[in-house]
Structure 1
Amino acid sequence: MNDWWQARSARERRLLTIMGGLALLVLGWLLVVRPLGDRLEAAKARHGEAVVALAEARTRDEARRRAAGTGAVTASAPIDSLLGQTAGEAGFTAARIAGQGPARATVAIDAARPQAFFGWVALLERRGLAVESLRARANPDRTLAAEVVFRARGR
C-alpha cells in the first residue's frame with residue numbers, strides 16, 4: 001500500500017486525501033447524525049402521543065368522578081386561574097390564557113388533539129363555565145388550532 005501511495009504524484013495524493021476526508025464526513029453523517037435525528041423525532045412523537053393519552057385519561061377520570069358524584073366544584077378564583085390549572089392538567093402547557101375580568105377569559109391553543117381538546121372543554125362546562133365562542137381550524141398534523149372564550153355561568 002505504501003508503494004502504491006508513493007507512486008502517486010503530490011497532486012493525486014492531495015486529491016485522494018480530500019476524497020477520503022469527504023467520504024468520512026458522508027459516512028459520519030449517514031451512520032451517526034441521521035439515525036440520531038430520526039430517533040429524536042420518534043421520541044418527540046411518542047412524547048406528544050403520551051401527553052394526549054394522559055389528557056384523555058384525565059378527562060375520562062374526571063367524567064367518571066362526575067358520574068359518581070365526586071367531581072370538583074367550580075373554584076371561586078378568577079376564571080383565568082381555573083383555566084390555567086385545568087389546561088396544565090389536560091396537557092395543554094402551551095395554552096395562552098388572557099383574562100378579561102374575573103368572569104371571562106380567552107384561551108388560544110396552537111396544537112391539540114381534537115378528542116383531548118373537546119374533552120377538556122366538556123370538563124370545563126361541567127365545572128360551571130360556558131363557551132361564549134369557539135374557533136377551531138385543522139392543522140396539517142391532524143391537530144387543531146383553537147381559540148375559545150369562556151365565561152362563568154350566572155355572572
Structure 2
Amino acid sequence: MKIALGSDHAGFALKQEMVAALEKDGHEVVDVGAYSTAPSDYPDSAEAVARAVLDGRGERGVLVCGSGVGASVAANKIPGIRAAVCHDVYSAHQGVEHDDMNVLVLGGRIVGPALAQELVCAFIAARFSNAERHVRRLDKVKAIERRYAKDS
C-alpha cells in the first residue's frame with residue numbers, strides 16, 4: 001500500500017522509525033516532511049499528508065506530531081479527510097472499519113516505536129465495513145462537511 005507519511009519536528013523521530021518499518025513490510029512511503037528536527041508547524045504537515053491522500057499519491061496517510069491532537073484538528077479541516085489520533089490498536093482499525101478514517105494521527109511524545117508500528121499495521125490492514133449503519137453515518141458526516149464548506 002502507498003502511505004503518505006508526515007510529521008512536524010516533534011514527530012520527526014517516530015516518523016523516521018515508521019518509514020523504515022513500513023518499507024521493510026513492503027509498503028511504498030511518500031514522505032512529505034518534516035525532514036529534520038528543526039522547528040516546524042503541525043498544520044503544514046497535516047495539509048501535506050491530506051493533499052497526498054486526496055490527490056492519490058497515498059492511499060492512506062499517517063501523521064505524527066507531539067501529542068497527535070493538533071495535527072488531527074488541522075487535518076480534519078480539509079474536506080475529504082477523516083483523521084483521528086489513535087493510541088490504541090482497537091481505535092486504529094475500528095476508525096477505518098466504521099468511519100472510513102483515511103489518516104491515522106500519532107503522538108510522537110506519547111507512543112513509542114513498537115506501539116506505533118502496531119497502530120499503523122492495524123490501520124493499514126483495516127477495511128471499511130460497508131455495513132448499512134456505517135455507510136449511513138458516513139453519508140451524514142459527508143453531508144455536514146458539504147454544508148459547512150458552503151458557508152466558508
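Read-outs throughout are calculated quantities, based only on the coordinates presented, and are distinct from any laboratory measurement. Everything numeric in this text was worked out from a predicted model, so none of it was measured. Cβ atoms are built from the backbone, for glycine too; each structure is taken alone.
With relative contact order in percent (Cα under 8 Å, 6 or more apart) computed per structure, which member of 1, 2 shows the largest figure? Could you put the intermediate results ahead of the total?
Numbers: 1: 18; 2: 23.
Largest value of relative contact order in percent (Cα under 8 Å, 6 or more apart): 2.
Rank structures 1, 2 by distance in nm of label points 7 Å out along Cα→Cβ at positions 2 and 138 and report only the one at the top, that is, the highest. Before the final figure, lay out the partial values.
On the way: 1: 7.0; 2: 2.0.
Largest one: structure 1.
One of 1, 2 was used to calculate Kirkwood radius over Cα pairs in Å, giving 19.4; which?
On the way: 1: 19.4; 2: 15.1.
Working through the options, I get structure 1.
Going by FRET efficiency 1/(1 + (r/R0)^6) of positions 10 and 82 (r between Cβ atoms, R0 = 25 Å, to 0.05), which of structures 1, 2 comes out largest? It would help to have the intermediate numbers written out before the result.
Working: 1: 0.00; 2: 0.65.
Largest one: structure 2.
Once mean count of other Cβ atoms within 10 Å over residues 42-49 is calculated for every structure in 1, 2, which label goes with the largest value?
Working: 1: 10.9; 2: 24.1.
When mean count of other Cβ atoms within 10 Å over residues 42-49 is computed for each of 1, 2, structure 2 gives the biggest number.
Given that helix-only ellipticity at 222 nm (-39500 (n - 2.57) for each DSSP H run of 4 or more, over all residues; to 500), derived from a single structure, equals -18000, which label among 1, 2 identifies that structure? Walk me through the intermediate numbers first.
Numbers: 1: -18000; 2: -16000.
Derived from 1, not from the others.
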Comparing FRET efficiency 1/(1 + (r/R0)^6) of positions 18 and 66 (r between Cβ atoms, R0 = 30 Å, to 0.05) across 1, 2, which structure shows the greatest value? 2
For structures 1, 2, calculate distance in nm of label points 7 Å out along Cα→Cβ at positions 34 and 90 and state which one comes out highest. 1
Comparison of 1, 2 by distance in nm of label points 7 Å out along Cα→Cβ at positions 106 and 122 - largest value held by: 1
